[in-house]
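A short reminder: the numbers here are calculations on the coordinates, not readings from a lab. Since the model is a prediction, treat every value here as computed from it, not as a measurement. Cβ atoms are built from the backbone, for glycine too; each structure is taken alone.
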Structure P
C-alpha cells in the first residue's frame, strides 16, 4: 500500500553554519563596530544580543538571509519577547521549530479526513503517516495539505509504492 510521511525538519548543521556566518558578518560590519552584537546557539534555540532594537532587527535580517541561503525555511523561526539586559542592551530568544506539534498534526489529519479521499492517516510522534490505495490519491492529499497549511514549513518524505 503506497504511503508517505509529513514531517517538519531543520538541518541542525546548516543552522549552526548560518549562525556562524551571521556572527562573522556582524563582527566585520562597520555599523556594528564596538558593539556586543552576536547570536548564540544551543541546539535549536538561538539567542540574539544587540545594543538596541534597531540593531537587533538588523541582526535578525542577516540571520534570515543566511538561513535562506542554506535552504532553511524562515517560517520555522519563532521569535520570543525582546528582553532588556544591562543598560540599553537587548536580547531575544528565537526558537527553530522542528517536528510537528500535536495541535498541527491533528489539524492536518482533520483536513485530510474532511477531504473525503480514500486515505488513512496516523500520527506517529512528530510526523504523520498517510497511506492510500493509489499514488494519485496520495499526490492529491499532498496538494490539499500544501494549500491548507501555509504558515509552517512541511516536507513530504519516505514515499513508498
Structure Q
C-alpha cells in the first residue's frame, strides 16, 4: 500500500524522490513499532523511554555520572523535560544529584547502586525480543545496516536547519 501511494504521488509530482520517500517512510514505521514495543516492555517497571534512556546512559558511563546538559544532548530532551526525568528517577532512588568534585557549582547526576541493580534486572528481559527482531539477519547484514543507519544519522545532523554550513 505504501509503495502504491508513493507511486501515485510521484505520478502527480514527478520530481519526488520516490525511493528516498519510501525509505524514510519505512524508517518511520519501523521506528514507531520499536518505540511501541519498548514502551510495552517498560510499562511493568513504571518507566517511560526517556527515563530508561537516561538511566542507560548513566549505567553505560564508566563513572556512572553525567551533567544535566550532557544528558539533554544524549537523549534529545530539553532542560525542562530532563528535570522531570531526573526528578522521577531520583524519587525512585535510581539516580542522585550532587555537586561535581571538580567544580562544586556544576551539578552531576549519578546512577545509584539501586539503579545499577535495577538495570541489571530489567535489561535481560528485553534481550529475547531484541534478538527476535533481527532473526534472519546475518552478522554482516547487521554490521552493514548499522553502518548505513549511522551514515543516515550523520546526514540528518548535517541537513538539520540549525546545522553549520
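Quick check on the output: -22500 is helix-only ellipticity at 222 nm (-39500 (n - 2.57) for each DSSP H run of 4 or more, over all residues; to 500), derived from one of P, Q. Which one produced it? Structure of origin is Q.
One of P, Q was used to compute FRET efficiency 1/(1 + (r/R0)^6) of positions 102 and 150 (r between Cβ atoms, R0 = 30 Å, to 0.05), and the answer was 0.40. Which one was it? Matching structure: Q. Given a value of 0.05 for FRET efficiency 1/(1 + (r/R0)^6) of positions 22 and 94 (r between Cβ atoms, R0 = 25 Å, to 0.05), calculated from one of P, Q, which structure does it belong to? Structure of origin is Q. Starting from the value 20, 38, 18, 10, 8, 6, 0: which structure in P, Q was P(r) over Cα pairs in 10 Å bins from 0, in percent, for residues 86-141 alone calculated from? Derived from the structure labelled P. Given a value of 0.05 for FRET efficiency 1/(1 + (r/R0)^6) of positions 6 and 30 (r between Cβ atoms, R0 = 25 Å, to 0.05), calculated from one of P, Q, which structure does it belong to? The correct label is P.
When semi-axes √(5λ) of the Cα gyration tensor in Å is computed for each of P, Q, which one produces 36, 21, 15? Only structure Q yields this read-out.
Using the calculated result 14 for relative contact order in percent (Cα under 8 Å, 6 or more apart), pick out the matching structure from P, Q. That value comes from structure Q. Suppose distance in nm of label points 7 Å out along Cα→Cβ at positions 14 and 118 works out to 5.9; of P, Q, which structure was it derived from? Going label by label, the one that fits is Q.
Structures P, Q were shown, and semi-axes √(5λ) of the Cα gyration tensor in Å, for residues 46-109 alone at 27, 15, 7 was computed from P.
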